[in-house]
Structure 1
Amino acid sequence: MGMWNVKPVKGSGLRGSAGFTLLEVMVALAVVAIALVPLLRLHLLSLDATLRAQDLSTAVLLAQEKMATMPPFPEAGEEQGTFEGLDFDRFRWQTVVTEDEVILAAQPIAIRHLAVTVLWTDGQREHQYTLQSYKTQ
């Protein structure tokens, strides 16, 4: 026998090599990085909105609780204070009761306007929620 019988195999060689070049990988990574930045921003905005909604829900519940503990026909005036509990250390309340009189069928009726405001700080910004009601005697 003589020399080996070597026949080139179809498709072998560097021309049709499988895989990605470094440039293709870098372009793919750049596209992914550019797409991830807005998605991460949306996630951060979503977390911020969730915290603001949680604070507002807490403020509404605290205002309702404060309104429920007021006397049936409170005296006119202003009061303020803080809520008890570790979870409510950022929240404080303020009540304003004003007195009006309405004449109905030649009869004077005393009306009280009650406003309970819950204030809280979020970083350096201050927020407030006001719950209002009217009571008659």
Structure 2
Amino acid sequence: MKNQLVIYYVDDDADDLRIMVKAGESKGYIVTTFNSGIALLNELYQTPRKPDIIFLDEYMPIMTGTDVLGEIRKTDNLKDIPAIIFTGSSQHYLIDSYLESGANHIIEKPTSIEAYKDILDDVANIEWSKYRPNEQDLNTD
């Protein structure tokens, strides 16, 4: 994937947003953060430039990551943007529901800046047009 990866990340936790920005910038990526799904959707609907990848925290008030993903997937000019759900739960029925909702990948929410960097390295090298997740690929240990 290109060096100037543009990442959008939505999370209601300010600390997680700051960590993602630091991790992304250390890799040379452009990271734009949003503290709600509504703010992310407003940006996506209003700006012609689209991100290369969207990270969605699943557990947020008002709109969950899955709710936001549903809106993205039903919008023609947004539906093909790779979207990754960050979750604290690795229960199989939840993973299946995330994939059915249109998530391209599900990752257990990281707890350190190094873990964020590793995740960014991993997703930056995925060829999203060909990628189909399977149980072994999902980072939800």
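Source structure of the calculated read-out (helix-only ellipticity at 222 nm (-39500 (n - 2.57) for each DSSP H run of 4 or more, over all residues; to 500), -11000) within 1, 2: 2.
Between structures 1, 2, the calculation of mean count of other Cβ atoms within 10 Å over residues 41-48 yields its largest number for 2. Which of 1, 2 yields 2, 10, 22, 25, 23, 14, 3, 0 for P(r) over Cα pairs in 5 Å bins from 0, in percent, as computed? Computed on structure 2. Taking FRET efficiency 1/(1 + (r/R0)^6) of positions 25 and 113 (r between Cβ atoms, R0 = 35 Å, to 0.05) as the criterion, the highest value among 1, 2 goes to 2. Comparing relative contact order in percent (Cα under 8 Å, 6 or more apart) across 1, 2, which structure shows the greatest value? Largest value of relative contact order in percent (Cα under 8 Å, 6 or more apart): 2. Looking across 1, 2, the calculation of mean count of other Cβ atoms within 10 Å over residues 49-56 that yields 11.9 traces back to 1.
Only the coordinates and a few stated rules stand behind these numbers; no lab work does. Computed from a predicted structure; not experimentally measured. Cβ atoms are built from the backbone, for glycine too; each structure is taken alone.
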